[in-house]
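Asker: Scrolling down, you'll hit the structures one after another.
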Structure P
Amino acid sequence: MIDLYYGPTSNGRKITIMLEETGLPYRLHPIDILAGDQFTPEFLAINPNNKMPAIIDQDGPGRAPLKLFESGAILLYLARKAGTLVPTDPHLEAACLQWLMWQMAGVGPMFGQWVHFSMYAPEKIPYAIERYRREVDRLRLVADKHLAAHAYFADEYSIADIAVFPWAYSFRNRLPPEAPVPHLDA
């Protein structure tokens, strides 16, 4: 059984999608980030980085519990555990990991910073808002151009698609892109 410590964010959603896709059994433990649940000693014992999601696989390697945080690491771990959603062809696996890292290093941080500066920052800083909006648009255009020629990020459905989907879907109506991204929207 996998215990998933979850809040309804794009990073949290990608892990629930992954667990549903793999069929691995799990229990959901809601984390209310607005109430500060991620700062409790109990949660920090699972994830010292005080972010969610995090998991405890009660049946980890050697049948010992395994604590894991960072959504990309969790996706890779679950894919290996379930034996699915990472291509076996070395070229497609490399593409999958490339797009997974693209999401982790670009999409998540840039989209998150745009949300912070445009919605939550106590002082609205036009330069920061515009800078992150441009980067969000650039990243969406990169994805759209790739998906114009590929059905999926790694040419087969994989953890790369699972990682990108919640971010792309959440921002589809929240932030209209400067240029259309029909392939990403599809």
Structure Q
Amino acid sequence: MARTGDDQGRRILEAASELLSKEGASALSVRRIATAAGCSTMGLYSRFGGKDGVVDELYAEGFERLIAAMKANPVTDDPLADLRGCATCYRDTALANATHYMVMFGGAVPGFVPSDASHEIAHDAFGGLVAKVARCTEAGVLVGRPDEIAEIVWGSIHGLVMLELVGINPLLSDPAGRFSRALDALFDGFSHG
């Protein structure tokens, strides 16, 4: 993983995120990122190996933020409420980190391929969701294989979050209300054998 623990590494990531958010992927050159971060191009190369390394770090950082947010949700005696809290946390984290989310899932940087290490972090995020679903199946609240349920839940909430991030709202409905109704439908559907 790239060196990002220092101030300069953080500035480079923040500069890349801001350029991507405001100007799109075409603005992401080593020179533009380094200039916006107030460092030399050599400073960027030494920490990230180039533009692809910066984008890979944004991808990994997005998943790390998602994992941290999901872990911060309190665990209660109600596994279904905890799963709902996890899903809501997913939406909140995506909205608060829209640029990272678009790197993670939206193809914000054409041709970008995450490193194996970053893929592992993404897989860990899915594992956290599977564990929350497993608590529900063990309690008999949801019925089915936890990994299969988690895949469908993630795909469904991802779709709704992506619609919200790109501003697609055909019914002009409240995105939070739509999200809640979708969770109700998903959890009701998986509560039967």
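Read the figures in this text as sums done on the coordinates, not as results from a lab. It should be emphasised that the depicted structure is a prediction, and the values quoted were computed from it without experimental measurement. Cβ atoms are built from the backbone, for glycine too; each structure is taken alone.
Asker: By the measure distance in nm of label points 7 Å out along Cα→Cβ at positions 68 and 140, tell me the structure among P, Q with the highest figure.
Answerer: On the way: P: 3.1; Q: 4.0.
By distance in nm of label points 7 Å out along Cα→Cβ at positions 68 and 140, the leading structure of P, Q is Q.
Asker: Sticking with this structure for a sec: To which of P, Q does the computed value -23500 (helix-only ellipticity at 222 nm (-39500 (n - 2.57) for each DSSP H run of 4 or more, over all residues; to 500)) belong?
Answerer: Clearly, the read-out refers to Q.
Asker: As an exercise: distance in nm of label points 7 Å out along Cα→Cβ at positions 148 and 164, calculated from one structure in P, Q, equals 1.4. Which structure is it?
Answerer: Working: P: 1.4; Q: 2.9.
That value comes from structure P.
Asker: Looking at structures P, Q, which one was distance in nm of label points 7 Å out along Cα→Cβ at positions 28 and 60 calculated from, given that it came out as 1.5? Let's see the in-between values first.
Answerer: On the way: P: 2.4; Q: 1.5.
Label of the source structure: Q.
Asker: Among the shown structures P, Q, from which was the value 3.5 of distance in nm of label points 7 Å out along Cα→Cβ at positions 20 and 124 calculated? Before the final figure, lay out the partial values.
Answerer: Numbers: P: 3.5; Q: 1.8.
The read-out was computed on structure P.
Asker: Please state which of the structures P, Q yields 1.14 when Cα Rg over 2.2 N^0.38 Å is computed from it.
Answerer: Numbers: P: 1.07; Q: 1.14.
Of the structures listed, the value fits Q.
Asker: When distance in nm of label points 7 Å out along Cα→Cβ at positions 92 and 132 is calculated for each of the structures P, Q, which structure yields the highest value?
Answerer: On the way: P: 3.6; Q: 1.1.
Largest calculated value belongs to P.
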